[in-house]
Structures are given as C-alpha cells and as structure tokens.
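In structure tokens below, several structures.
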Structure P
Amino acid sequence: MSEQNIRVGVLMGSDSDWDKINGVVKALDEFGVGSEVRVMSAHRTPEKVLEYASTAKERGLRVVIAAAGGAAHLAGVVASHTTLPVIGIPVKTDVMGGLDSLLSTVQMPGDVPVATTGIGSGGARNAGILAVQILALSDPELEEKLVDYKRKLVEKIEKKDDAFQERLRQEKSAK
C-alpha cells in the first residue's frame, strides 16, 4: 500500500502485543484502509511517542490506535500530543487478565479523550472498525463499504438463526 493511503497509525507498547492485536490491521485491510504499525513505549521511548503523535496529522494520518498492557499509558500519551482521534486497545496481561490495561486506558482525565475498545481479539478488531467508521464520515466510498459490511452481518446472523431454528425443530421432533 502506498504511503498516501496510510490513514491509520497503529502503535503497540511491545512487539509481544502483536499476536494479541493484529486483528486491528486485518479489519483495516478488509476495508482497504492503509495503516502503519510501530512499536513505541510511553515509558521507555517517551520522546519517540511525542514525535510520532505530534507529527501524525501532517504525515497524513487521520486516526491513531494505541495498544498497551499493564500500565497502558500509550494511548493517553498519544492523545495528549495530537488533535486526531485516538483509540486505545487494552492488551490482555497475565497479571489481571487485562483488567489493569483496561482501567489504565479508559480512565483518562477530562479534556484528553481516548476511545477504548474491549480486551481481547474482539477489542482489536473493533478498534479497526471504529477507525473505519471515523474515516467514513468524510469518505463516501468507505461509508458505502461500511453499509455493505453491516448488511452482510445481518445476513450472516439470519443464516445462523435459520440453521438454529431448524436444529430446534429437529430436536423437538426427535422427542
């Protein structure tokens, strides 16, 4: 994907987070939204995070997604240095199963918003879809892709319900 198409920055506090959050990039790819993925730490590389966040908009990014575990300050630090929307992904940890990450990400002080998704692979995927929804506000082509995506979700669930109803009918008739 050319650099012109990169509209979402994805940061993670450690490369070990990748297997837990790569669904964010998969979701963006499904909609043709380019992203860049970087490893930066709010605590170990604060100057790098500052530079990344403060130059994100001029580099063409429109949304920044930040994933971190434990203290999980990455999204908040990014949000303090940019006017772009920031989405935080709390990464599951061994200590508290990600509750520590969730609380660190969601408990932002007034005036520094961070949208926060859930812990786990669903949260990572939702972060990507939320970024697409934000971008679609000013991109009619992307909005149409979202409409189609939502329509397919309805069809998928309707098929599952039809199959389930058939299973129930078979179970009743077997009694």
Structure Q
Amino acid sequence: MIVSLPFPATFEDLMKVEGKAELIGGRIVASMPTGRRPNRIAGRIYRHQCDCVDETGIGQAFTDNMGFAIDPPLLSGRQSFSPDASFHVGPFPPNDMSFIDGSPSFAVEVRSENDYGRSAETAMADKRADYFEAGTLAVWDVDPRAKTITLHTSTTEVVFRPGDRAHAEPALPGWTIDVSALFE
C-alpha cells in the first residue's frame, strides 16, 4: 500500500506508514528491513530486558519498531525514534495504542548488512547524538560481524566482547547480558 504523505509530515502521518520509519525534518524516512541474524540478536536482547522488567517491576521493554515521539523536534530535525529494541521507564501515554512521548531510557541499534562503512558510521553517530539530546541514558551499537556491543552514554564508550557481560548502565541498573550467548 502506497500512502501519499504531506510535507511537513506529522506523527499521525507516521502512524499510517507500513513498516519501520522515523520522522525527521518533517519527512517520513523509511528503514530497510533487517536480516535474520540482526533480528534474532535484537529479539534476544528484548527477551533479556523482559526478564529484567519481570524481576524488578520497573519500566517496559519493547521490540523493533516501537515509536518514540520527540516534540519539539531536535536540533537535527529528528522528531521520532524507532530502535531495534528499547527500554523505557515512563511515563506512558494514556492511549496505549500510540507512540511514547519522549525518548527511550535505553536504545539498541543492531547493525544490519548496510550499516557498515564511513557514511553508515556517520549516520549512526548522528543518531546517537540525537538520542542523547532527547534524554536517552544509554545506547548500544551491536555489531554482529565483530561480535561486539558498544555501550554509549553521553560521556563514555565501552566495548564488550565475547566472554564479557555487557550492561546498560545507567539506564538499566544491575542488568547484564552474556555477550557470547547473544551472538551464538
């Protein structure tokens, strides 16, 4: 189904788009579907986040394509995020069918086949800067090829490798995941 969208597009327009997309500078920007391996890795991360939520009773974990609405727009023009997996402590909108207002507490971006090279690195760094400007506490850059997880906060960067337990401090205090098991 092809939807004709006005410019500038709104959050309501974004909700009508099939597939994964974000609102940036008043335009709907579609994302390519992910491959099997990146999707399975994102699923494992989500499953482990759900375990944390069940144990602590704090926040909610989300799968790929959860919409986070940013209003007013960020300096880059970005108005939404749709991470590969995420965690948010709230508040949550009264309408549980709508996007969450604000950024996720923790965002996971799992690299797909086209997320390598100079332009991809620049785009990912720009998106991380947007996350932090919006208030996200921690962002993971998950690299299935290198089998690494890079934790980014607004002030630090830590690389986790197989044999390590990766964390998402300060967004998910006490939560860790076995990097080796994630990439099996």
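Coordinate-derived values only; no laboratory data. Since we're looking at a predicted model, the values are computed, not measured. Cβ atoms are built from the backbone, for glycine too; each structure is taken alone.
Comparing distance in nm of label points 7 Å out along Cα→Cβ at positions 43 and 163 across structures P, Q, which is largest?
On the way: P: 4.4; Q: 3.0.
When distance in nm of label points 7 Å out along Cα→Cβ at positions 43 and 163 is calculated for P, Q, structure P comes out on top.
So if we calculate distance in nm of label points 7 Å out along Cα→Cβ at positions 59 and 155 for every structure here (P, Q), which label has the highest result? Working shown, then result.
Numbers: P: 3.8; Q: 1.9.
Top value of distance in nm of label points 7 Å out along Cα→Cβ at positions 59 and 155 goes to structure P.
Comparing structures P, Q by relative contact order in percent (Cα under 8 Å, 6 or more apart), which one has the largest value?
On the way: P: 22; Q: 15.
Largest one: structure P.
Can you spot which of P, Q the value 2.1 was calculated from, given it is distance in nm of label points 7 Å out along Cα→Cβ at positions 67 and 131? Before the final figure, lay out the partial values.
Working: P: 1.0; Q: 2.1.
Checking each candidate, the match is Q.
If Cα extents along the principal axes in Å is calculated from each of P, Q, which structure is the one that comes out at 67, 42, 30?
On the way: P: 67, 42, 30; Q: 49, 38, 33.
It was calculated from structure P.
State the single structure among P, Q that was used to calculate helix-only ellipticity at 222 nm (-39500 (n - 2.57) for each DSSP H run of 4 or more, over all residues; to 500), giving -7500. Intermediate results must be reported in sequence, preceding the final value.
Working: P: -15500; Q: -7500.
That value comes from structure Q.
In terms of distance in nm of label points 7 Å out along Cα→Cβ at positions 123 and 139, which of structures P, Q is highest? Please report the intermediate quantities before stating the final value.
Numbers: P: 2.5; Q: 1.4.
That would be structure P.
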